[in-house]
Structure 1
């Protein structure tokens, strides 16, 4: 496992930027261990909902965690608004960084993540495979 700190800039799409990381690094598996920062727009899908809810304003990222695979990201986040109210859920595209997002990734070069349909859950779920490094 390799630690990889990352900073996103104002205007970046949080999810899209994280999904691009694996491609840029030519890897197939990573976890977002933690993230903090601020957003001007958050797109969160709450538990049991089919669509994301858009939150706008000065939002602080309190927690950000999840997995990254070439098939996409599975991220959860909690944010606080300017009054300190906290909401959290599944991160959708369209979360716009306001001032910064500071993220710590755990890169897993010896693994390959994929998302495959799981009949028992009805969702595309994480599949973990070992991938020995090439010599």
Structure 2
């Protein structure tokens, strides 16, 4: 499935999927979505890019090892839960911080950082699996 049309359209498809995955991750607090589904969509985009450009191009564009991204996600999710202990609240209690950014107030919360950690874990793990499977397929060809 390495046609000229697919190789040409793959970067556009990947970009759209990555933007949509971030949108799904960010809307997960109040509506369906969240870090897990967003990470699945992002990992699927990496698989599409791997099929079109090859594993070496994907690894160069990621700049970090996918398992390092997953490890960072585990640490981030754990730290977001531990942050509540600093306030004397039970583990994983939500903490909200409202940051003024000009006329806009941006709410930051520990659930947002937990979702971001889950996103990184799912994205990193599934990207590593997809790249491993794709590299095995390239060796067979």
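Each value in this text was obtained by applying a stated rule to the coordinates, not by laboratory testing. Please read these numbers as outputs of a predicted model, since none were measured by experiment. Cβ atoms are built from the backbone, for glycine too; each structure is taken alone.
One of 1, 2 was used to calculate helix-only ellipticity at 222 nm (-39500 (n - 2.57) for each DSSP H run of 4 or more, over all residues; to 500), giving -24000; which? Could the numbers behind the result be given before it?
Details: 1: -3000; 2: -24000.
Going label by label, the one that fits is 2.
Computed over structures 1, 2, volume of the Cα convex hull per residue in Å³, for residues 37-84 alone reaches its largest value in 1.
Of the structures labelled 1, 2, one was used to calculate mean count of other Cβ atoms within 10 Å over residues 93-100, giving 10.9. Name it. Numbers along the way, then the final one.
Numbers: 1: 17.5; 2: 10.9.
It must be structure 2, since only it matches.
If Kirkwood radius over Cα pairs in Å is computed to be 16.4, which of 1, 2 is the source? Mind showing how you got there, number by number?
Working: 1: 15.3; 2: 16.4.
Going through each structure in turn, the value belongs to 2.
Looking at mean count of other Cβ atoms within 10 Å over residues 45-52 over structures 1, 2, structure 2 comes out largest.
When FRET efficiency 1/(1 + (r/R0)^6) of positions 5 and 109 (r between Cβ atoms, R0 = 41 Å, to 0.05) is compared over structures 1, 2, which one is greatest? Evaluating FRET efficiency 1/(1 + (r/R0)^6) of positions 5 and 109 (r between Cβ atoms, R0 = 41 Å, to 0.05) on every structure, the highest lands on 1. When relative contact order in percent (Cα under 8 Å, 6 or more apart) is computed across structures 1, 2, the figure 29 traces back to 2.
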